[in-house]
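Enquirer: What follows is a set of structures to go through.
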Structure P
Amino acid sequence: MMFEKLKSGLSQLVNKITTTELKAKDLQPVLSDFKLSLIENDVALPVAERICDEMEKRLDGFEVSRLEDRKEVVEKNLHEVLLEILSKGEKIDILEMVEKKQRSGDQLIIVFVGINGTGKTTSIAKIAKLLLKNKFTVVLACSDTYRAGSIEQLEEHAKRLGVRIIKHSYGADPAAVAFDAIKHAQAHDVNVVLIDTAGRIQTNKNLMNELSKVKRVVNPDLTILVVDALTGNDAVMQAEEFNDSVGIDGTILTKVDADAKGGSALSVTYVTGKPIVFIGLGQTYEDLQLFDPELFTQMILE
């Protein structure tokens, strides 16, 4: 069940605070327990601290007469605190960006980064599908020239989607592949270039330098990081690492449907200051959802 542990932790908190005096000294032990519950659910420490500090600040000395009103006040404040954490960063509307580019006769260029195994290539295919559905044209670039099978994997998606793929041989310069894909898009009036990159382990300096080079050469409109929700705190560390080393504009959180904890969703945006753009909810091309902080907050507080 999606985020069931986080949901139950939140509802326990609401029930406990509802029956506690709304004074700092009475709230602190309850919030301290809650902080531990958040951390157990993969919420990054600074995020857990922020949620608890905000709740204490908002509720300390709050005067409410009846119990049910009190529950409402607690829920309303918790909703606001979570929403604020999930709403960091400028909202990214990819379809709107493509339209704008199309009007000026330009291409939208997106570079995807992230370590292997997060579902990066599948996410690229899902975005290609979304763009095609909205009547835009797409070309894929295989700038992951290291991982065995990466070119074939992207080719398979391209074939299923009926789009062109630009590739060189294994070991080729990733930036050169990306550059060629953009030249192809310009020559054939293709709307969007989606660039897949290598994802060896994130602390690899060579990888980060290589990704920075790809970015220098192609000057993308967006750099999107793909992280796997199930890796919890690792997802948060990767987000920080990629944002510091390469610079990202937003994230896609994959495998959200299988995530019982939910902490990485709360933490990734907070630690990078960049929005979650999409969440992946399954294996088919349709299983990609625009991330809506308000709906998401409502869902975890159900």
Structure Q
Amino acid sequence: MGRRGGKGEKIDGWLIVDKAPGITSAKVVSAVRFITKAAKAGHGGTLDPIATGILPIAMGEATKTVGYALDADKSYRFTVTWGESRTTDDTEGDVITSSDRRPTRAEIEAALPAFTGAIEQRPPVFSALKVDGERAYALARAGKPPDLPSRPVTVHRFDLLETTENTAIFEVDCVKGTYIRALARDLGEKLGCFGHVSQLRRTRVGRFGEDDAISLERLRDVWHGPAPREHLLPVATVLDDIPALALTGPQADRLSGGQAIKVLDTDDGIVRAMCAGRLVALAEVQSGDVRPVRVFNQR
């Protein structure tokens, strides 16, 4: 997550940017901060420069909830071009191997179950994973690609949408840490024709979808208009799956000050402590004792 603090306006919430191709996630964060004059912002999950789609931007107090966005399931729509494997497993890499073979639609559909459910996946060598303190992509660029071990991931859905002679378009729902480029690489190898990602779009991050998203160009137009924050979602949006605990004003004040409070008839575990629709804290309940884990200071 890119994150910066300093002078600027205190803005709390989530902006969901529809990222354009050819720009890094860090530059999107910088652009959002420039447009909004926000004092603090960071992204909830990197997208490759060639990728488009959902890039959640946490602003102000929302940066305290970025971990929940990073842990969320994600959805992608992507195109695989057959006939070439590449160093980066996408169009930016050099060609490693090639094949004249092209799979039929029936062959592709028959192969997909092997990549659905709980699977083992070897991450691309051009990834941000660390190997002995260095990024894998840095080692690969230096001509020393690391031998990355496979790791478990889960693909909830892997659907074939369209095919042409040389390409296929898919949609995938998956857990965090799943590499779409690796799915394309491994599917191409299984089909005996090789393949790499030629287009990639993230369509969902947790509860954030395309209907929530705004382009940087549109954001520039609307942010200085009559309703600049209509696209700003509440800080608590990524916490919807966590049970809410309603507080009185005095209880909220005590919890905000780091003090524990006592409640009745509340299950143990992490809760969203709320007061008059405002997120006060993430708190832990144990035998009726509520202790703040993360306090939010919103206006």
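We did not get these values from a lab; they are worked out from the coordinates using the rules stated. Just so we're clear, the structure is a prediction, and the values are computed from it rather than from any experiment. Cβ atoms are built from the backbone, for glycine too; each structure is taken alone.
Enquirer: Using distance in nm of label points 7 Å out along Cα→Cβ at positions 30 and 254, single out the structure from P, Q with the greatest value.
Expert: Result for distance in nm of label points 7 Å out along Cα→Cβ at positions 30 and 254 over P, Q: largest is Q.
Enquirer: Check the numbers for relative contact order in percent (Cα under 8 Å, 6 or more apart) across P, Q and tell me which is largest.
Expert: P
Enquirer: Check the numbers for distance in nm of label points 7 Å out along Cα→Cβ at positions 62 and 286 across P, Q and tell me which is largest.
Expert: By distance in nm of label points 7 Å out along Cα→Cβ at positions 62 and 286, the leading structure of P, Q is P.
Enquirer: I have -17000 for helix-only ellipticity at 222 nm (-39500 (n - 2.57) for each DSSP H run of 4 or more, over all residues; to 500), calculated from one of the structures P, Q. Which structure is it?
Expert: Only structure P yields this read-out.
Enquirer: Using distance in nm of label points 7 Å out along Cα→Cβ at positions 54 and 214 as the calculated read-out, with 1.8 as its value, let me know the right label among P, Q.
Expert: Q
Enquirer: When FRET efficiency 1/(1 + (r/R0)^6) of positions 70 and 278 (r between Cβ atoms, R0 = 35 Å, to 0.05) is computed for each of P, Q, which one produces 0.40?
Expert: For FRET efficiency 1/(1 + (r/R0)^6) of positions 70 and 278 (r between Cβ atoms, R0 = 35 Å, to 0.05), the value 0.40 is produced by structure P.
Enquirer: One of P, Q was used to compute Kirkwood radius over Cα pairs in Å, and the answer was 21.2. Which one was it?
Expert: Q
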